[in-house]
1. From which structure (P, Q) was mean projected area of the Cα convex hull in nm², for residues 51-146 alone calculated, if the value obtained is 10.1?
2. Looking at structures P, Q, which one was percent of Cα pairs over 30 Å apart calculated from, given that it came out as 37?
3. If helix-only ellipticity at 222 nm (-39500 (n - 2.57) for each DSSP H run of 4 or more, over all residues; to 500) is computed to be -14000, which of P, Q is the source?
4. Tell me which of P, Q gives 0.00 when you compute FRET efficiency 1/(1 + (r/R0)^6) of positions 35 and 187 (r between Cβ atoms, R0 = 35 Å, to 0.05).
5. From P, Q, which structure was relative contact order in percent (Cα under 8 Å, 6 or more apart) = 14 calculated on?
6. Of the structures labelled P, Q, which one yields 3.5 when distance in nm of label points 7 Å out along Cα→Cβ at positions 115 and 131 is computed from its coordinates?
7. Quick check on the output: 14.8 is mean count of other Cβ atoms within 10 Å over residues 235-242, derived from one of P, Q. Which one produced it?
8. Can you say which of P, Q returns 2.9 when distance in nm of label points 7 Å out along Cα→Cβ at positions 211 and 227 is computed?
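Coordinate-derived values only; no laboratory data. Computed from a prediction, not measured in an experiment: that's the story for all the values here. Cβ atoms are built from the backbone, for glycine too; each structure is taken alone.
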Structure P
């Protein structure tokens with residue numbers, strides 16, 4: 001089979017599942033992963049024959065794409081701030097809007113010397129902060145397999161993050177010194193919002209990293225607030241990604257305990273982050 005024929009096969013097989021432009025994007029992502037070829041390379045080699053091993057790999061990728069499985073899980077890689085991260089079904093696929101949290105930390109805590117990432121998942125936030133700032137970065141998650149993935153990503157991206165196992169809902173570790181920044185992208189999608197989500201997210205991404213009960217939608221933010229009371233410095237800042245429909249409620253949760261609390265919108269003009277600090281500057 002030639003590369004041109006392979007593209008036609010992708011388009012025909014996925015026509016009922018994806019738009020043509022998305023099929024082409026998926027094809028070229030898979031092409032680069034399997035062969036190392038860019039889009040330009042493809043158009044210069046359309047009549048070139050695939051190797052048998054490559055053909056078998058593309059067939060596997062195509063079959064999984066037909067089920068709606070995200071390409072990031074199929075290829076075990078996702079991109080975050082132009083860096084590659086290993087992902088599998090144990091962790092969420094990093095979102096583009098989450099990238100904004102890195103700039104927010106740099107803006108509100110440019111001189112931070114210590115940062116804690118709560119619920120690190122793939123490690124994309126902690127690793128990106130470690131590579132973008134001169135701060136020492138720690139990151140926690142509740143599951144050993146998740147931490148194994150995060151450590152793998154830190155090693156691949158040559159980041160010096162300290163990972164440890166702990167559960168923010170029942171934290172056990174005690175710290176001698178408080179952190180300058182606590183950052184988190186915890187589960188925040190209400191169970192009642194499942195109907196609004198894409199099927200491939202519901203079918204393949206880990207529920208435990210996404211959903212909370214409607215009756216306790218701010219469960220993780222309450223835990224972060226309690227944890228920060230003992231583990232955030234007097235001039236420290238908490239920066240959290242939030243449910244766009246719960247900006248007011250999340251802000252109210254931290255008001256009273258912190259002198260300055262604000263909601264920040266993302267690139268789509270949706271309430272996406274809450275910042276809490278004692279520093280009003």
Structure Q
């Protein structure tokens with residue numbers, strides 16, 4: 001006996017298959033070598049910029065398929081990578097340093113597919129290629145900047161409370177390594193008053209006292225916990241800055257994440273250079 005199914009099940013299968021084929025079509029069209037012109041902050045990419053790029057390419061007899069202004073970026077499509085590279089060199093010579101000229105790949109998906117949000121599958125570096133780099137964040141510099149802020153804050157606080165000091169600077173150990181802030185006083189009583197005041201205002205800092213060459217010294221150092229927080233903040237700020245810049249470039253599905261204690265890994269699928 002043959003199995004018989006209702007007609008609606010066959011129709012459902014046909015509709016599902018047709019929909020799958022329709023939304024898979026963008027992957028068939030492939031990509032064009034492209035040139036993307038964007039700007040640094042504060043500089044506008046306008047129709048005038050688009051016309052400048054068009055004029056440069058035409059004067060250099062470099063053929064291109066299309067040139068459009070979209071999302072505050074000029075996108076130029078070429079038929080092959082040879083024309084793309086020539087176009088990049090010509091446009092980069094003409095535009096100022098206020099503009100970024102980068103190689104990219106632009107999907108050839110027709111407008112009617114884009115209208116129904118049928119987009120090509122985004123491929124990673126392993127399948128599509130692109131840019132991968134590892135950036136090391138100078139977290140020690142971030143700690144040094146924090147100590148410099150403490151120097152300024154200490155000066156203001158001690159002056160407001162009429163506590164006289166002879167010197168305030170970064171504390172340098174016998175090894176030559178700078179670590180913390182030192183405040184020198186001419187007498188022990190003033191140092192004690194200053195220590196009480198600073199401990200109250202900065203409970204997260206560690207304070208030690210020394211005597212050296214007739215000076216009464218108060219040394220303030222950051223705890224390991226606070227240094228760790230400064231490192232985390234420095235990494236977070238760098239990651240945020242990188243994300244904002246990559247979003248301006250319009251790279252699809254970038255990977256920007258922390259790797260280890262002081263490194264950030266960046267992966268930009270489809271980007272052909274680091275401009």
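1. That value comes from structure Q.
2. Values: P: 37; Q: 57.
Derived from the structure labelled P.
3. Numbers: P: -12000; Q: -14000.
Going label by label, the one that fits is Q.
4. Working: P: 0.40; Q: 0.00.
It must be structure Q, since only it matches.
5. Values: P: 14; Q: 20.
Considering all the candidates, the number was obtained from P.
6. On the way: P: 1.2; Q: 3.5.
The value was obtained from structure Q.
7. Details: P: 22.6; Q: 14.8.
Answer by label: Q.
8. Details: P: 2.3; Q: 2.9.
Source structure for this number: Q.
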